[in-house]
Structures are given as C-alpha cells and as structure tokens.
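Read-outs throughout are calculated quantities, based only on the coordinates presented, and are distinct from any laboratory measurement. Small disclaimer: the values here were computed from a predicted structure and weren't measured. Cβ atoms are built from the backbone, for glycine too; each structure is taken alone.
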Structure I
Amino acid sequence: MSALFVTDPLAGLDPEIDSSIGLMAACQELGESVWVCQPEDLAVIDGRLVSRATRITMRPRSRHGDHRWAVEPEWFDVEERRIIDVAEEVSVALMRLDPPVRSRYQNTLHLLDVASAAGVLVANRPDGILQIQEKMFALRFPELIPPTTVASCQRVIDGFVAEHGAAVVKPVDGFAGIDVWLLRHDDPNVASLIESATQGGQRHVIVQRYLPSVEEGNKRLFVLDGEIIGSVMRSPSRTDFRIGPPSAPADVDARDEEIVATLAPSLRQAGIILAGLDVIDGQLIEINVTCPGGMHKTDALLGTDLSGAIMRRLFINERVLPCLT
C-alpha cells in the first residue's frame, strides 16, 4: 500500500515542525510507500486521476525536549519519479495544501474527488472541505462559541467592539494568524483598523469577543473520526496576543467532550476524518479541516504518537484510542 501527499513544495516545508512531514514519517514507519506531488502535477486522463509523483524515504529524526524535531538538513531521499495512476497505486491520498481555500486549492479538491469516486480514501474528503468553511462553520452552533458577528460594514463592527469592549477580528478566508487583530473600543485607531481589516468595506471579517483567558492558553483538540485523540495548550507570547506553538499538556474536560460530541455528526457526514478544534475557556473558536496541523509539534513536545494514530486509522482502520504519553 502507499499514500500520496498533495503538498506545497517540499523545499518550503520545515521538517522540524511540519505536520505533513510527521504524517509521512508515520506512513513510512508502517512500512508503506510515501509519494508526494504538487497540485500542478495532477491531471485527469480518460477519466482517471494521474500524477507526476515522487517517491521518497525519510531520514532518521529524534525528539530533543521541545516542539521541534532534530532532523538532518537533507531530511529525505528521492527513490523514484514517475507518473502514477492514483486509483491503481494509492490507497490513501492526503490533501495537505495550506489554506486559503481559493481557486488553486479548490481545483485540487475537484481533481482529488475523481480519485475519491474511484475508491481512494481521500483525507479529508474533498466535498467535505468545501462544505465546512473553517472560520464560519462554527456559526451553526452558537451555543459553543463566544459572541460573534460576520460583517464588512464599519458601523456594525464598531458597534460590536463598543458593546464588548474588545474583539478579535480576522478575515473570513484568512489563515496562519495573518491579518488577525485585537480591537479595543478605547483605541483611537479602531476606525482605521476596521477600515483596513475590511479593505474599505469590501471584505467580510469574523469579529469575536476577546476572551482574556487566552493569556492562559488556547487548547488544540485533535479529533479523529469524531473522537478526541489528544490535546495540547498553545500560548501567546508577551508581545503578541496571537497563539504560538504547543507549550504544555492539556487535559480534556467535559466541555471539550460536549463540543466534539455536538460537532461529530456533521464532521463524519462530511467525511472530515481529521480536524483540529481551537478552544479557549470552554468556547469553540475555530474548526480546522483544510490542513489540520500541530500533530508533529505535539508529538515532539509531549512524546505522543498523534501522527501514527492518524495513519494507522487511514491504512488499517484501527480503532481510535487516546494518544497518551
């Protein structure tokens, strides 16, 4: 059996922290072949998805006490390059492109859907990624999230900030903390910040009540097939309110279980095998489904095997169990 990882260029991935590389290493540890390609390598010929693909093997890596892995500068070796028929030669295909979900990403999903229809297990399922918009899907569950509005109108956003005192604003199609700002009602620059965030009223943004408890950390829940398999705390730095890398173990509490139990039927129906949920003080902030990350860092920091659990599920449908240290 083998897996095809559809990724951004390998040269741009950081092998010390990138979750896709952790999944590749877990695949290799299972004795399965690791194939990689970029979106531009995919094509449909005579109704079949084919790819110009590269088979690689991973070099050894080790933990050294923080969220980064110790790896060699040249962290993989190329074994072969050729065109493969995805449905004939691949058991599992993983969509590991970083968002945003714009035309390049969407086109890749539609191509992978051809392989999915031919029986390849695609994680996450292409139509499910299109269905569950990471920033806004949680709006269907108002009982799980802090007060939130979505708007492009400066008056609406300014009123929300004034009502709640402080709010976090982020683009609807944003990612990786880019253009995520903290607005305070007493900041004389708030009007210009709103204008910039919305591009003069032309871009919708998520506006969410600021939760001061974020200073104690943001909990990332790793959800596999609708069940929590691990969790970790991520904390902001002293100079940036946005969330940093994994920093400490996190206990899963009753509220976390409630959140996941509420979302699980929708995730399963959409074919979302792997998701990362961000929770602050018992409030759901975001549902990550496009390229859920953090597993590789968490495995390095805590000694867990999240990447292995995911790949065993994909290849042999192993029963989901918590990944403990």
Structure II
Amino acid sequence: MPVVACLLLAACGPERGDARPPSAPTGVTAQAGSATSVHVMWNRSTDDTGVAGYEVHRSGKKVEDVPGERHMVDVEGLKPSTAHTFTVRARDAAGNLSPFSAEVSVTTPPRTSDDRTPPTRPERPRGRAEGARAATLTWERSTDDRGVASYDILQGGTRIHRVAGDETTALVTGLRPGVRYTFTVVARDAADNASPASRAVRITTAGAGGESGGPGTAPSDFRAVGRAADDGYHIDLSWVPPKTGGRITRYRIHLDGELATTLNWSAPTPRERVSYSLYAGKEPGITHTVRIRAMLPDGTWGALSEKRTVTLGER
C-alpha cells in the first residue's frame, strides 16, 4: 500500500516545467524607413524548447510582439526628427523571457508634408540564389527630389525586408530549398511616398541537398598576414563583409579546419573592411590555413571565405 501511494504521488505531483529562458537576441539594427517608421532587425535567439516570439521595446516600453519565426519588424507611427532607442528580447512557449539585447538608436528624418513626389522606380533589378536558403538582390539607385530614405523588398506583393536608402543590395534569408520566388523592389522617401515597383526578379533556390549559404554570403577580399610581436606571432586578418543590406556583428575564425574563435561586436562592424589580429603562438615556421564566416541576419552562418595560408616567421 505505501508503494501504491508513492506511485500515485509521483504521477499526480507537479511536473518540472521549462525554467530556462532563451538567449538574448544579438545583432540588433534599426533603420529609419521614413519620417514615421523604423525597420528593426536582429539575429534569432536560441532556446532548449524553441523561441515562441520576440518583444520589441522602444524607450523601455513594449511596442511590438513578433512571432518566433520572424526576426524583423517595422515600427510605425513614430515622431519625425526624433531619436528612438530600441531593444529586443525573446520569449519561449513557457513564458520565459530572455535578457534584453543591446540598445540601438536611430533618428527619424524630418517630415516633409508638402512632398508628394515619389522616388523613381528602381531599375535593372537582378538576383541570384545563395544556396538553398538565401538570395541576393541588386538594383540601380532610385532618385528623389528630397532623397531616398529606404528600399522595400517585396515577395509576392508583401514586404519582407527593408534596407537603407544608400544601399543597392539586399540579402534575403530564411527561404526554403528548391522553391521559385518572385521579388520586387520599391523605393520610399521620408514622406513615405513609394515608387512604382521594379520589374520582377525570379529566383529558384538550390535543392535540399545543396549548400545552405552561397558565395555571396561569404566575406570577400579576405587577407591574412603573419606578424612577429613580443609575445609571439599573430595573424593579422582583414576582410570585406558580405553585402546583406545591413551590418554584421558576429564572425567565426577557422584555423587549420577547426573553429578557433568567435568574434562578437556590441556595435555593428564597419561596412567597408573589418580587421582582427589572431594570436598564433610562439613557435616560428608553422604553417596555418585560415578561413572566416559571418552570421547572417536570420541567425544562420554564411559560407566560408576563401582559404588563406600563412607561415609564421616567414619574411
């Protein structure tokens, strides 16, 4: 009888719930889309049971709830000519909340209420699949009497991405393998006037057995040079970030085929060229191979860069 009572208590007792929160979102960026809207993006969080959603906060107040499968949102109804600060946190199905991300600030441009002239249509749009789950789009710059504030990327008439008005490239991630997609590009000015949509670009992603990231997701012009210092030898690295339409905050360095270190920047890295010095030990004459890869806006890792070979102490 006591055994039965124990079994009943075990069966009826409270279950041990999920108490582990998701990781804090990283790589948060904010881009003014018009005088009254801002496009906020972040890298996906991780969780042992899955991320159910994200909360976007502005100046300490929640302004958006976003489903877990998305990692960007347009915050509308903002004041023009105003600095806005955003942060993001993740939530799992049990209601556990992650720590807040780092804060990012952006200033909306002034409203030009008398501006009713939309930008010109983006011309010569082009695109290519970047493996099985991404695509790169490029276009020629639009013109506007007051200046282009942003470009919207539309899929089947629905906006799925936004980049700054000085960009002419966008990396669209989170696609499915072996699917034919149709994209168009729309230019927008600070008064929220929208251009006609560009000509449609049709792209088919690689099949499920293909690479997840194509060459356009890899850092380019990758350089590696050995250098002697008082503490031993270093490998000085530099590269151009992949063109994603935003800034990248996380990279992985692979040394001799193995992961050597992960680089995390609290603020976005430069768009033109990034530099880093990797400590490689005190023994001369050793030859190393080095490659690098970037974390893409959807939280996945892009393709590895070209391989570079360095012999320490070599003149």
- Highest-scoring label, criterion being relative contact order in percent (Cα under 8 Å, 6 or more apart), among I, II: I
- Query: Thinking only about distance in nm of label points 7 Å out along Cα→Cβ at positions 74 and 306, which of I, II has the largest value?
  - Reply: II
- For P(r) over Cα pairs in 10 Å bins from 0, in percent, the calculated result is 6, 22, 28, 22, 12, 6, 3, 1, 0, so let me know which of I, II that is. II
- Source structure (of I, II) for helix-only ellipticity at 222 nm (-39500 (n - 2.57) for each DSSP H run of 4 or more, over all residues; to 500), computed value -8000: I
- If you rank structures I, II by FRET efficiency 1/(1 + (r/R0)^6) of positions 114 and 146 (r between Cβ atoms, R0 = 25 Å, to 0.05), the highest one is II
- If you rank structures I, II by distance in nm of label points 7 Å out along Cα→Cβ at positions 82 and 138, the highest one is I
